[in-house]
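Undergrad: Take a look at the structures below.
Values quoted throughout were computed directly from the atomic coordinates according to the rules given, and no laboratory measurement underlies them. On a predicted model such as this, the values are computed, not experimentally measured, just so you know. Cβ atoms are built from the backbone, for glycine too; each structure is taken alone.
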Structure I
Amino acid sequence: MSLPEDTSLPNHFELLATDGAARTGRLTTPHGVVRTPAFMPVGTAGAMKGIHWREVRDAGADIVLGNTYHLMLRPGAERIAALGGLQRFTGWGGPMLTDSGGFQVMSLSELRKLTENAVTFRSHIDGTKIELSPERAIEVQRLLGSDIAMQLDECVRLPAGRDDIERAMQLSLRWAARCRRAFETAPAGYMLFGIVQGGDVPSLRETSVRGLVEIGFHGYAIGGLAVGEPQAVMLAMIEATAPVLPADRPRYLMGVGTPDDLLESVKRGIDMFDCVLPTRNGRHGVAFTRFGPVNLRNARHADDPRPLDEESPWPAARSYSRAYLHHLVKAGETLGAMLLSEINIAYYQQLMAGMRGAIAAGTFAQFYAETRANWSRGDIAAR
């Protein structure tokens, strides 16, 4: 049974339609409207790797993600604030979510010290000692001008013991309350999301949800997944978590994922995603298409005159031959990484738009089946 709707903070999310557990809606931010389900391309340090903001916008992205940890280290949150905030500084201009830095701090386990008050770590850039408390995480995100800020949490890499998972979940709840208090002076329209922790233990996930809803947030993220566990475990945790989240608030699955992950997660009620895969895979010669991933490094593409997808709405996907893309990748030409990155971002946005339309029309099951059938056909036809 789901919890009562969260009425402790203004709600900027409008749920427009449902089809099974899948949802489509509209999230209104100070810098524009976000259509959900939404995939947020990742501009870690205030830039997309290998792709210009205009391609990200033209591909259909409503919102992008910036990284608190990297931006606070370089060029610095105070400097960005003095230059007009993250949107003006980068030239993106649209809605932007910033993560809290918790995930990056997890990856710095050899360089960090975690206490009840804060996490202290050494900068990977110059070794400077830095303290990141819940209050400082919110301050940094306010200086950046994030439309959506995230609470500071502790993310545990799976697999992990239950005791360690529960300790991190409880610490994250205490930090959530401190973030919520620190956010109280934020201007109207800006949002703070809480992060559900609990690893791969369903009862701990539910405890985390109940604690976060009692505190009250504009939206709720599911964190601590896509950190080494199999997809089946991730999906099981979504199934255990999404039904007990407030139905009237956006649900964000952090750090996910592949097109398959997105399709399966939307089916289970998730509204928002982010991941570096589209651009990272593009830099490594892999294109995402409606027929599945295509590895352009493979020699079989050297003499193939076909485009990646002659019916793609994105020009680069239907204009350049696989032979040419293969050549660019093998030659190490920067253009290859750029073209594949924009093709991948465009495919992700095409997939999200297709899901939004199908949910609104009540045909998500058909869209799901056809999408999976195309991917299966691609195992033979496209690679």
Structure II
Amino acid sequence: MLVAPVSTGAAGTLTAPGAAASVSAASVAASASGEPSPGGGFPELDASVAERLDTAVQRVMREARVPGVTVGLWAAGKGGYVRSFGVADKAGGAPMEPGLNMRIGSETKTFTVTAVLELVDRGAVGLDDPIERYVEGVPNGDRITLRDLAGMRSGLFNYSMDEDFFRALTSDPERPFTPEELLDYSFKHPVRFQPGAEFEYSNTNAILLGLVVEKAGGMPLNEFIEENVLEPAGLHRTLFPTGAEFPAPHAHGYTDQTASGEVEDATDWNPSWGWAAGAMISDLGNLRSWARTVATGTLLTPETQAERLRTGPTTIPGAGYGLGIFNVRGWIGHNGSLPGYESLTIHLPEEEATLVVLLNTDIVHDGAEPSTLFGEAVTRIVTPDHVYNLPVPATKSPSPSPSRSG
């Protein structure tokens, strides 16, 4: 969806083979790229609070059977906390580490929608333009606007909920999909409601917005995002892959969204099926920076950022959804889930706090996304007046989204 105690040692030190690594926010090593460390100069969080967080994170990890997780928290006036627990590879036992590349699923939507909003600022597109101006053959395309698509209020069926799509993906998870193929899975279904009438999360919306960026921006989506979003934001370890490429070092990901229903290693699955909705890769340090960029709108005009943050009601208690962005009890950002991986990147302007969670499984626990479980556990301790909780029922359908229901 939009989650036995180990002693704290020196940065990166394992207490035992395969045990959880406990990494200091202040002393975590710089990434291999030479970029600033995820700790970012923040002082250590108070030791007693850090110990409570260690306990809470490991409890969720144990109960939800998460192989490995990295949690980064930075709060003005409170300090920083960066920890990696568990393993990045169940077969080899390599430890989870803060510098690993991870698939980020639906957090991709924040990049796609940012690209659209940059085109709005340039006057190349308008939020109230009908999608048929850019893409032919869309049901209700003369009435569905770019605003409806970015706000998840189009009424278009979510292609990743289609049974034929599920069979196609799980029978050959390394195959590539084109955007047009993904839209075909959606458009064979009737629209679910009239544009703007309701909120319903649908990956189909982001695929269409990706095609808008390509037409109005004059280049492939991955290139436009790299040149106009990633480079200006200084995100040099974030990638929009065009195939199954996955730069090292990266964690292996584990999923039960498979043809057999058994848990499998999904590391090399081709994420092209998520494309503008969920294909991207990033790491802890870049996502920490991106959280603030998205929430404060540094790449956009103030007027366009205000449009982005204007949230409407959703079917999710306590959550509003703007243009490609959630607001969950003051936390602004997005989460991501696709087979093998989950992520959560959110910023709380009221307390100048940022939280990033990265884990290498998407297997739900008691109907809850594990990224949500981690987010709730951390915020309940550090920001008790702003507890992150995004309760959404899970279904057996792959979805690079804030919920596996799409």
Structure III
Amino acid sequence: MEKTSEFLIYLMACSLQGTKPEEALLANIDMEALLRLAKAHSVSAMVCMALEQTDAFQHAAETTRLKWLDCKNKAVRKNMLLDAERHRLEKEFAEHGIWYMPLKGSILKDWYPKFGMREMADNDILFDASKRKEVKAIFQGRGYTVKEYDKSNHDAYEKPPIYNFEMHVSLFPGTYKERTEQYENAKERLLPVDGTAYQFAFTPEDFYVFVLAHAYKHYSHSGTGIRTLADIYVMDRHLGGIMDRDEVEQKLTQLGIAEYEQHSRVLAEKLFSAVRPLAEIELTEDEKEMLLYYCDATTYGTVDNRVNNRLHELQENSENIKLWTKVKYCCVRLFPGREFCKFTYPFVYKHPWTLPFFWVWRIVYKSIASKKNVQQELKALKAVSRR
């Protein structure tokens, strides 16, 4: 574990526990490197809230201090603006008779010790799928650009400078069969929110399981960063005493993520339940490996992780990846099947005879429009090894 990552975890624990960091532990800290890492994991506001209490921060170069404070202030401001905008949108949804439910971070962020500590990239909202056109009109009426519409289980709307909403008609895309089936009739299990006619909420058990299922989707695909462990810690502290653990275990088992949840929850508890240097925390070898995977992934994962995980899925064993598996990977990526097109390219899905033409178009288009991404993927494929 790099020293900068150790500082990051320690300062996150300080913020979560409301404890001032020990000055002696911050000797020789590289504030610029720490800021880059904190940004990569979307925890710069959280870390700043602990760091700004220290002499080490006060004695740092003014340009560095201003960068940290700017990150924190922007996170607080963005949360405020997103909350206010979401409430205005919710009012319009109600006026049009559209039921809705805020998801994930827009709820979870309020369980952190301080406002703005949990950074937000966007707001996710589940809504009545039969009102998709009405919701699109509402966003367009408020000056939003439609970034994605009717191509997957969510539509995306953006408006400068910071507004970004993902509107979900279902909780998981159809490619995640087990999760899609478990949440297929989610509306029937939602609870009405007091004082509202159209807002709904998960039960504590369903909220916890859904967030873990969403985290695992990223973790098993391209990875997810250390903020996910903080989310799990905060969520367990907030919901642990009121949710039915047996029901949670049953649902986690049905989704095949019970082991992931247990290991992540125990790791998060060890890291954040008390303030101490990482060297003083007793971690098993498996926990050390898991923590390294979280730390290396950053918020939205890496191409290396995505390629590596997909290769191991195709090979279906833990041995070193063989050449044939890499060839199979290339074939799958170059010539995706009909199911791949179901949500993103519905015309191709409905007319399978167009697949060969789609493959040619996709290869040409990706090689031009996504040249850098293709190069990164090829580099990761060439360098992949057993993790």
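Undergrad: Can you tell which of I, II, III yields 36 when percent of Cα pairs over 22 Å apart, for residues 242-353 alone is derived from it?
TA: Traced to structure I.
Undergrad: One of I, II, III was used to compute helix-only ellipticity at 222 nm (-39500 (n - 2.57) for each DSSP H run of 4 or more, over all residues; to 500), and the result was -18000. Which label is that?
TA: Only structure III yields this read-out.
Undergrad: Looking at structures I, II, III, which one was distance in nm of label points 7 Å out along Cα→Cβ at positions 210 and 314 calculated from, given that it came out as 4.4?
TA: Only one of I, II, III returns 4.4 for distance in nm of label points 7 Å out along Cα→Cβ at positions 210 and 314, namely I.
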